[in-house]
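Values quoted throughout were computed directly from the atomic coordinates according to the rules given, and no laboratory measurement underlies them. Quick caveat, the model's predicted, so the values are computed rather than measured. Cβ atoms are built from the backbone, for glycine too; each structure is taken alone.
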Structure 1
Amino acid sequence: MYFTDLLSGIKLFGASFFIKAATYRLKGRIGLLEQRTPKNHWHKLDLNSFIKPNFKKENIKDELLHTKFFPVREIIGHPDVLRRTNSKSLETIKTANDILEGKFKYFSKEQYYFGQSINWHQNPVTKECYPIGKHWSKIEIYSKNIGDIKLVWELSRFSWIYDLVRAFALTGNSKYSEKFWLLIEDWLQNNQPNTGVNWMSGQECALRLMACCFGLFSFLEDEQTTPQRIEKLLLAFVLHAERIETFISHAIRQRTNHAMTEATGLYTVGTLFPFFDKAEKWKKLGKKILEQEGLVQIYEDGSYVQQSMNYHRVMLHSYLWSFRLAQIYDDNFSESLRSRVCKAAEFIYQVQDEQAGRVPNYGANDGALILPLNSCDYLDYRPIVQSMNYLLTKERVFDSGDWDEDMLWLFGREAVDFKKQAACYRSSTGFSTGNYYTMRCKDSWAMLRCHSYNWRIGHEDMLNLDLWADGVNLLRDCGSYKYFAIDEPELKKYFSSINAHNTIVIDNSSPFRTIFSGIKVPPPRAEILLFEVEANILKFKGINFAYKRKPWQVEHIREIEANIKEDKWQIIDKISGRGGHLCRLQWHLPAEAEIINRDENFVRLQLANGWKLKIESENQIKAELLKADKNGGWESLYYNYKQPICTIHIICRFQSDCLFNTTLSKDT
């Protein structure tokens, strides 16, 4: 690590960020974190020690039957209501039946078989396990033998609870309630308080807590839900809340969605279980952090600090849950926060594809879907837009569909019956704080970036362009794949590099260096030169300075012009610098893309649905079409899952400047 890199990091984050991060790690090594959250055993703990003196735990079930929650019991026992918003009810039941057999879906895609004896500390891919008896602060998060920790955490997020509840509502069969309690009891037995890998993350604790609350109130009237089982679960809630509360400052310091989810966990416990000793404290703290971090992390234009579509959705789901709970309990969040969250929901709507409901696969994509309450695909963002818009405006954005099921669970039948449509439409829009720009033609649209980072650098994606036509992602971002892939180093390097984006690469090198923990420097600077919406023409021009330093001293200007009625796109990339450089323009394309013809100055490709791409240059160029190669031709739409696509590399060597002219239409 160079001294200048360290200075860049300090300038970006502030010295206190690194000092506090180092202090936190040091405390873990010398045992101070363990002192604050000591290991314990469930059988040594008594719920009476954590509840108010005037509350009798013998009345727990009656107390909870009178506790206000989302209207889940309005849906349980009325399958006809649920089927109105679930066209795949048989698939929903099959997913739950798979869980009964020990088969669990990971990251909304691949299924793993555990059988009836689950090892909650095991990576199902490598079959290796984290140590069971260690305090969570003594466990190394990155293990070459065990592999990606997210593959261990995923099962303990308890997203399978939502599947069991939905199947229970469709069938009324107590076997789903029984499985819920059997799995909860097994998890508690094998995850003693503050012991093992599943206590390591406050966010994981919060998501587990939220899912358990949903399951508890959904199965509350079933005979499988006994006072003894409820008592065990409430005790777990207390220990989870204490774990979150103790180190939530660490989550806040990171300035990520962790702070929102952890605060949501605290707010939930404090609101639903006022008989806990610390209930009021947890509720106030959770609400305070939700207020404070929302106004810090959500920008004024609705874009999000983490520069990731999936993390944006995680943040919105946290506020959807918290705001709805507050609404039920006549608790109010500030109007300034509600306005900011409303803009965040509008942002997703504006960067959404009209036909597929998808958004660009932009930024970090860790597979998180913290409220899986519908039969839509993981990639479909209509459920969060629909339910958040209903919460904030009492209007729906879309016509009826499977994306309404979230509203049914959170708001009840009246939300599904509600027909008032919001007067909203997607348009060419500039989000000037986050520096996202959308350009919309008749049957095609694009999202591009022209951003200067003022916090953690996500992906190396300067002036990245994402383009959709007829519901197909013609020019696409490649995703994240995995955060830790020791067995696939070349692919891990590819997905986290500049090579996985639709941009320019100079001298086969990245303009960034990683100093530690994924922090990249120096922060790139870009400038928007033109964004213009005329009657039939859209124009964009931006300049990127990421390579405007030694050893390159190269500038990149990207100009885009689109004909709205004719759906014709022209992208001009101008690269200028001295000393002789190798320049590569790269476009990530559908898997069926193929080269039609080429010579030393141009290449033409067939894409999908009749769309064609042509790239020309006055410079002599070399065109390479890659598929499933270590240098390109991969995308990851779901975490831990990759699939082949096509990547076109256009390469030229220049002395002072270089220009690429890319056109895209159905008659190119």
Structure 2
Amino acid sequence: MSVRLRLQVLEGRDVPAATIDQANEAFSWVLINELRRDPAEFANQLDGLRRGTIDTAFGFSKTDPVVADLRRLIQYSTWPGHYAEALQILRSATPTGPLGWDDELKDRAEVHNQWMRTHDFEHTGQDLPRKTYVPGYNSGYRGGDPDQWGYDPGQYYWWGENIGYTVGILANSKAAYRAGEFGRIGFSERAAFIDMVSYVLEVNSPDMGHLQHLIAPDGGPETGSPQYNAIGLDLDLYEGPFEVRDGFPESTLSTERLGLYRPGGTGGFIAGIAYRDTNGNGSYDAGEGLGATLTINGPVSFTETIDRLGSYGVYSHYVPNGTYTLTATAADGTPLGTQTVTVQDANAWFEFRAVGSAEPALRASVTGPTGTAGIRPTVTWATTPGALGYDIRLADLTTGRMNVFPGATTNGPPWTPPRDLIPGHSYQVVVRAIFAFQDGAWSPAWNFTVGTPQVTGPGATAATLRPAVTWTPVAGATAYVVRVNDLTTRRVNVFVGQRTTGTTWNPPADLVSGRVYSIRVRAVNSLNQGAWGPAITLSISAPTLAGPLGDVTGLQPSFSWTAIDGAADYVIAIDDLTTGRKNLYRQSTTATFWNLPTDLIAGHNYRWRVMARNSVGAGQWSPAEFFRIVV
């Protein structure tokens, strides 16, 4: 969409050096001006990159995942025939001057991006009967509130606008980011590339209007066709439909505002970049911008500072016609050189490039969690000076899952996982600082384990049929599951579905005196996940026989034994070993003693034992004791 101002007298305005919000927007601006400087070569490089017939272009190798995304853009397009048409237009287009960066255009582009979220996908000033919403933003807007250009009278002679979005295109770049091939800045650069190339190729547009805007001349005779010498753009990443909701968006929404700014009818922008080619690819990459001092001598002379974080190395200033000498010095004092440019009712471009590695970014160092961790442990590290935020990568060493929460970020330490971890699993966490100009190095790995319950009671033995089982808590556990196996009978999971939110549990039914059990507990998270803690072995005591023992006098000795808590009754059995008669007496009682109804025989040897029975009559015999009746 383009509009021409009818007023011929334009108001003067001093345009300062650029202010740019994001490194990828600076990359887009540089890429647009590369397109304008040599449209035919841009077409050849783009087509060669897509076909794999050249090794590198625009700073990307032919094997870069963004090249696969470029192919996806064309493969899933609405007007694939526009690809060849766009290349033909570029190959026949006349090279033109760069577009200066204009903060007013940038601000209005940002406003329109927000307007499209809350209204519909429509150009400024339009209010068409049929509404089309940005995917993921069905606002229900039906009309009556079109966005406004917002410019002062006479501010621009021509102005225009490109709007666009991409959804589902950056799958390969996203996968490479998740695999750690590059960081957030690298991903955002690739998103900017796909966004900008979408305007150039027009494969999802009904006409070639976006491309025509981008290659419109920045000066020359008035022909009635648009001319632009300034641009401001806003590029947002958001989580669109059908993509994984992992906090790391891959859909794009952008607005480019273009204008012809020429107060008094003469002059132009001195525009360019200062950057350090840290990866040696010969191209400006997002985050490579340098801070520098730029001294300009000519019809007007001045010195300005290029802010590394405020503009990412981008510079743009409107000046009168004339020849200018530019001298740049990096913020660290390194001379970047001198260049001469001419402004003659058109813009001029400069490029100062330093080589060599950038100063390494500070590396974070993780300090916690320490000891046994809970289900949502607190990850801590020392604050890194200058960091805008931090990437966190958490790997589950137990399952081999390398990135449990892809795209996890935080403004600063500490960080807590957004979802429960799994009790009993071992994890490894690394952290890196995010700077405006680059991603820091990953911290040394920090390993920790989410705890499992450790059974602390009742101990190795219990003289009760329903012993209280206790264990250590796991912070954040949703519940605990208890499993009891009968080692004597080899019965697994005696009590099915035993679940509690506390750290104490009693069996819902009697255990069996004299049997041996294993008990283990697992803490579960909100998804019912959790590993079992270590098992303990528990013996439910059988009665300990107190007497008679050894040689006893009297023909009717009294029998007694220790109690088993919860026993329904006891069964005593007496065998006459002298005669070989088993179960001479077999009697049940609820007491812990028993008296003979008749005399035993002097000189005979006897064996006796006791069983504590539970509510269903189950029990194991105690170890036997022996005695002999002596006179």
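Things to note:
- Here FRET efficiency 1/(1 + (r/R0)^6) of positions 341 and 557 (r between Cβ atoms, R0 = 41 Å, to 0.05) was derived from just one of the structures 1, 2, and that gives 0.00; the source is 2.
- Structure from which 22.8, 91 was derived, Rg and Dmax of the Cα atoms in Å, for residues 349-500 alone, options 1, 2: 2
- With distance in nm of label points 7 Å out along Cα→Cβ at positions 45 and 205 derived as 0.9, matching label from 1, 2: 1
- Origin of the derived value 1.59 (Cα Rg over 2.2 N^0.38 Å; candidates 1, 2): 2
- When distance in nm of label points 7 Å out along Cα→Cβ at positions 93 and 565 is calculated for each of structures 1, 2, structure 2 gives the greatest result.
- Each of 1, 2 could give helix-only ellipticity at 222 nm (-39500 (n - 2.57) for each DSSP H run of 4 or more, over all residues; to 500), but the derived value -5000 comes from 2.
- Per distance in nm of label points 7 Å out along Cα→Cβ at positions 381 and 445, the highest-valued of structures 1, 2: 2
- Entry that produces 5.3 once distance in nm of label points 7 Å out along Cα→Cβ at positions 325 and 621 is calculated, selected from 1, 2: 1
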